[in-house]
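Next up: the structures, one after another.
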Structure I
Amino acid sequence: MQTKRRGLKAAVVSNPDMLGGMPCVRGTRVPAETILAYLREGDSNVQIFEDYPSLPVDGIDAVKRWDEARPKAAE
C-alpha cells in the first residue's frame, strides 16, 4: 500500500547511483522521460498510474514542472 509523506511534494531528481543518474521521480525508479513519452502519446494520467503504480499522486505534475523548467534545445 502506498502512503504519501506529509509535506513532501513529488519532484524529479537525479542520483548517479540510480539508473546512471537518469532523472527519475523521487522515491521511485521511474524515469521522467518515460512519463513524458506517455504524455506525448496522449496517454491519460490513469493509464500512466496503472502502468507505474509506484508513482506518487503528484508524480506526473512533478515531471511536467521539471520539463517546463529545464532548458530546451534550439530547434
Structure II
Amino acid sequence: MFEVVDTFKIGTNLSVTLKGNCDKIKNGTELKDLNGNVYNVVSVGMTRFDNPSDISSNTTVLIAPCDLSKGTQLFI
C-alpha cells in the first residue's frame, strides 16, 4: 500500500509523492485506489529521503491526468 503525501500539477499530469516501499513501481505501472480507479504511472521521478537507509520509503511519480488528494491509499 502507498499513501499520497503530496501532489503537484505539471501540465496535464500530476506529480505525486508516495509513502511506502516503492521498489516495484516502474514506468507504466498501474496503481489502483480503494474504489478500483486505475492511475497510470507515466514516469518515476526522484526519491525523497534524508537518510540513505530510507531511500525506498518515499518516491515521486508522474501520473497521467487525474485528481488525487493527499491521504489517498493506492495499491499495485
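Data table
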| read-out | value |
| --- | --- |
| Origin of the value 31, where relative contact order in percent (Cα under 8 Å, 6 or more apart) was derived from one of I, II | I |
| Answer label among I, II for the case where distance in nm of label points 7 Å out along Cα→Cβ at positions 16 and 40, calculated from the coordinates, equals 2.8 | I |
| Structure with the greatest value (metric Cα Rg over 2.2 N^0.38 Å, set I, II) | I |
| Structure (I, II) behind the derived value -10000 of helix-only ellipticity at 222 nm (-39500 (n - 2.57) for each DSSP H run of 4 or more, over all residues; to 500) | I |
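Each value in this text was obtained by applying a stated rule to the coordinates, not by laboratory testing. Here the structure is a predicted model, which is why all the values come from computation and not from measurement. Cβ atoms are built from the backbone, for glycine too; each structure is taken alone.
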